[in-house]
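Down below are the structures I want you to see.
Coordinate-derived values only; no laboratory data. The model shown is predicted, which means the values in this text are computed figures rather than measured ones. Cβ atoms are built from the backbone, for glycine too; each structure is taken alone.
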Structure I
Amino acid sequence: MLTMPKLVAAVFFAALGYFCGDLIKPFLPEGTRTVWLNETLAVLGLVCGWRMSGGRAGGGTASAYGYGLTTSGLIAFWGVFLFAGNKALQYSLDKRYKDPIDALKAMVEFGLEYFVLIAVPTVAIAAIVGGLFGGWLTEWVSKRWS
């Protein structure tokens, strides 16, 4: 069901995902394709904001900060998961692995590499502050329009 807190959370976290995508690009290795990075993170922000933050609005300010940070963490987790999975799939299609287990192991390794690349202060601070503000904003909208 469409509610104002869900809509605001979805839009805010989509914007946060898009913004963080721009912050991540300079830290990626040279030659990394970033064609769909911003859009993917924006869609993840939209879905996570709608489901996580918007769905939990109304529990008070302390819980708002918690679900805001959780939403930022989910965007990061699913972003790393999707891009690591995509890279492992591309390598798999190039026949670089003997069996599916090797591809899954490589996916975990790619995910750890991506996590280390994006765990820089610029991106981390933006995600944390954005998550805190997004949770607060969602809670504020929940009190105003619910």
Structure II
Amino acid sequence: MMTIDDAPRRSLWEVVKSCSGTKQDRHNSNVFAAWCLAWAVTYVAASWMLKGDYSLAKPLVWSLVAVPNLLSIVVVFAYMRFLRMADELLRKIQLEGLSLGFGAGVILVAGYQLAEAAGANELQTDHIVLVMIFGWMAGQFHGMWRYR
């Protein structure tokens, strides 16, 4: 009788691919990723322009602020569409990732408030975002490994 330990090991790519859902799930995931890329590019470009030593007209400055923020709203709705249409396993994996990312963010913010009271430097917003994103990714990888 073959046990789990005797089963051939699968590569990380095979595990990820097997937990990526249906063809429609992959399409919705790609749409979400494309919107994320558009948001990231506009965010970096706007940040670079706004922090640079440029003489920008007020309407351009506010456009540089508005465009990434509007795209981030589109990203959220693309992700919500992806989740709503995902199969049960993929939705479960994604929700586990979200719960770990959100939890990591809450722990960081609450814990770092005490560190600031003890004299640590002020926590930067980008650090919170990074912790939440990496927590979300770690939760997804854990879910893929768990349900492989």
Structure III
Amino acid sequence: MESLFDGQGRAAMLARVERLQADALRRWGKMDAAQMLAHVQVGLRVAQGELKLKRALIGVLFGGLAKRSLLKPAPFGKNLPTGPEFRIADARDFAREKAALLTLVRRFGEGGAAGLTREPHPFFGHLTPEQWDRLQWKHLDHHLRQFGA
């Protein structure tokens, strides 16, 4: 599986983000391209400890099961539920969100395991560095595929 911790994998993901255009049409879901760019940043910020979210009861009850399912090799399914902290409903500036995402992806990958939070994920609970990496890769891949990138 590809990895943001790997230089080649990270470069491939960054190239996909670079190719994304503001007017890209979504294939599913409700967000536009700028909102999607803001949405995927939330997960990267949580992973790097920049954004601390409380663990909700639903995550305690079902997070482990969801984690096992999402860590499987298959891509994420369409229209999965999203926590309220990850929902982006307001208008966003595409260029600003794209630049911010590129910075976060670079920092996540270059920081490796040492750059990750030791806090549990707000839904999935404790994650190893490899699990953080896999979830971030799959989340980015999912949403870039959503917009054909």
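Worth a mention:
- Computed 73, 43, 25 for Cα extents along the principal axes in Å - originating structure among I, II, III: II
- Top of I, II, III by relative contact order in percent (Cα under 8 Å, 6 or more apart), largest first: III
- Comparison of I, II, III by Kirkwood radius over Cα pairs in Å, for residues 45-124 alone - largest value held by: II
- Structure (I, II, III) behind the derived value 13.1 of mean count of other Cβ atoms within 10 Å over residues 53-60: III
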